[in-house]
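Input: structures, listed below.
Taken together, the values in this text are just the output of simple stated rules run on the coordinates, not laboratory data. Note that this is a predicted model, so its numbers are computed, not measured. Cβ atoms are built from the backbone, for glycine too; each structure is taken alone.
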Structure I
Amino acid sequence: MRHEHIEVNSGLMIALVLAVISIGGLVEIVPLYFINDTVEKVDGVRPYTPLELRGRDIYVREGCFLCHSQMIRPFRDEWLRYGHYSLAAESKYDHPFQWGSKRTGPDLARVGNKFSNQWHVQHLVKPTSVVPESIMPNYPWLLDTELDYTDVADRMKALRYTGVPYSLTQAEYEKNVKDFGKVVADQLDISQAKDNLMKQARTFNYDGLPDRVTEMEALVAYLQVLGTMVDFSKYDEGYFANFR
């Protein structure tokens, strides 16, 4: 009788549903504010360089996250295929993170340096040319489209407000030197964003076009950094020993 009374009373039903959802949410969220190591400290994790950041923007714009996740779960079949499970610290500078649960294509959390720049370019232009069974669409315009980086400094400033340590002041720069080293700290200097972007593009020539900076260049730069910041050899032995 009590159950029927709840079902026929829409107001009461809504109130009880909201109460249950609120309690469940609090149980999951509140403990995170009292656990100091929720996001573990991991050496090597740094913010994206200006070129990598623009590549990530293009990655999100093209909807790559709709078919590719960047979150390796701590299960045997996952690490056998993709490598060490994802650490929370790896995504602390991602706004928004690209975890996802949809895998029409493989997880990309560890794709960095697995393939050459040329492979990535060819794969994005025509995926079936390197993976015959691929159902991924072609992205040839990325190689033809000049990269717009006129607002890259503003993008970095916006992320700075979310806690990403891009530097605007001398004090912030010096802190980054201490935390990441001078080479990385120079890349995180907002005042030098455009120059740093061009320098990285010319040095690594991700798209194979030395006289141009294309959207392809930025996207490949982003893909090539995924999973490369952390030395997982420090973590693999103890973790994977449990599965041998």
Structure II
Amino acid sequence: MADERKQRILELLKLQGRLTVEELVENLRVTAVTVRADLDGLADSGLLTRSRGGALKQVDPAPEYPLSVREHLHQPEKQRIAKAAVELIQPTQTILLDSGTTTLEIARRIRALKLHPLTVITNSLQIATELAGLTQVTIVLPGGILRPNSYSMIGPYAERTLREMSADQAFLGVDGLDPSYGLCTTDMLGSQVDALMIQIAREVTIVADSSKIGRRGLSVIAKTNAIHRLITDRGVDPRLIDEIEAQGITVQLV
């Protein structure tokens, strides 16, 4: 019977993507204690992802495409997210931008809006190039090892340099954001740089399109409650938004 229940749970998850304990109690006609035990067992086997009050269908880790490919994925959503992010930036602030296609859109918005004066700390060569030549913007690169797939600087030297800095705001992209698991990336060394950026910023905003929300990646950057705000598009499952907001995080949909 237990095996049949678990198989039924997986079938329902495949169809619906997400289930609550209450829904399973009604469907399987067993107690909540039994349902939770079944969900915990399936989660331990890697067959589903536990969430507060239920479970999520296990999703494949976000693939890592070259920057030239990622730049064209979900582009309208990224442009809207970048527009909302730039509206948070105030003159004279120091901001952090990690490497990524959504943060690159933020840099393009900064160039277009001519915000000044502004200090931008970034580990992205592409973002630094985008902002180069703007007399009102001071660009700070932490150095380190160049990661060709993302044109980003990573490694111990980059981390050591960042530890000596501070910023008013950090805008970070992620490969995945699972409310119960955390902020994720496909790059282990890159995750350490992003974790430091979170530590040295007074306010942290994640900028990620809806395809990233609910996903997991190879390496955890930080727990979800380490951030202050998420800016994403309206394609996110509302139940995921509820879980994120329950952790005291502001969610802005664009």
Structure III
Amino acid sequence: MGFSSWRGVVGMINPTMRPGVTEEVIRLLPEGIGLIPLFLNIRRGTEDEFAAIMPAYEERIAELAECGCDLIHPHGAPPFMVQGRKREAEIVTAWEKKYKVPIMSVAQNHVNALKTLKAKSIVGATYFPPKLNAIFAKYFREAGFTVRDMAGIDVPFNEVQNLSSYRVYAHIKRHFLAVKGADAIYMLGSGWRTLDIIETLERDLQVPVVHPVTARVWEIQKRLHVREPRDGFGYLLAALP
């Protein structure tokens, strides 16, 4: 299948049927990069649901590979993090070998962004319960980071998109100041609509923020050999594409 997107085409697999993240990615991608979004239907946001979803991801990857995408991005950090960092790498490598296309998991993308920012210790913010947050923290420790906190905000999984970004700001700021010593903030999950607080957090707390939407837009540019900085959404997009 031929496409007219002259800078490349990305296939993106959304883990839920929530609107919001696809629109944000499209708005932030440079002109000339095409996006083909496909969707899964994760509903409960539980460990067992995440652990069982890999075959469904692969079905979508096969569809996107057949389309001739230049890059495939299955996103949703928890389904990959619950696999563990080593198993995740094995899965992604096997898919790349089978479908002959570069694949970027969202968890790998977040690690790449944090390392590019030279972060050593992080404070994470999520909308998941403590048991899952412990799994996420373990994933980042396996990647070489000191995790000062992985702090979940108490909200039902199907209502995350309704959270006020200002409530998320207050949650992150409180936990960041409590633990002291982190040199980056990490926001896990594409469900919340929080692009508007990235620069405020960076300015107020004087550390970079890795946000799931801006991180994927940054690495899509990097992998497609595009450099188009974007102001207004944090240091990663403004300085490092």
(message) Tell me which structure, out of I, II, III, gives -0.52, -0.75, -1.35 once log10 I(q)/I(0) by the Debye sum over Cα atoms at q = 0.11, 0.13, 0.17 Å⁻¹ is calculated.
(response) III
(message) One of I, II, III was used to compute P(r) over Cα pairs in 10 Å bins from 0, in percent, for residues 97-136 alone, and the result was 33, 61, 6. Which label is that?
(response) II
(message) Taking Rg/Rh (Cα atoms, Kirkwood Rh), for residues 33-80 alone as the criterion, which structure among I, II, III has the greatest value?
(response) II
(request) Please state which of the structures I, II, III yields 3.3 when distance in nm of label points 7 Å out along Cα→Cβ at positions 17 and 185 is computed from it. (result) III
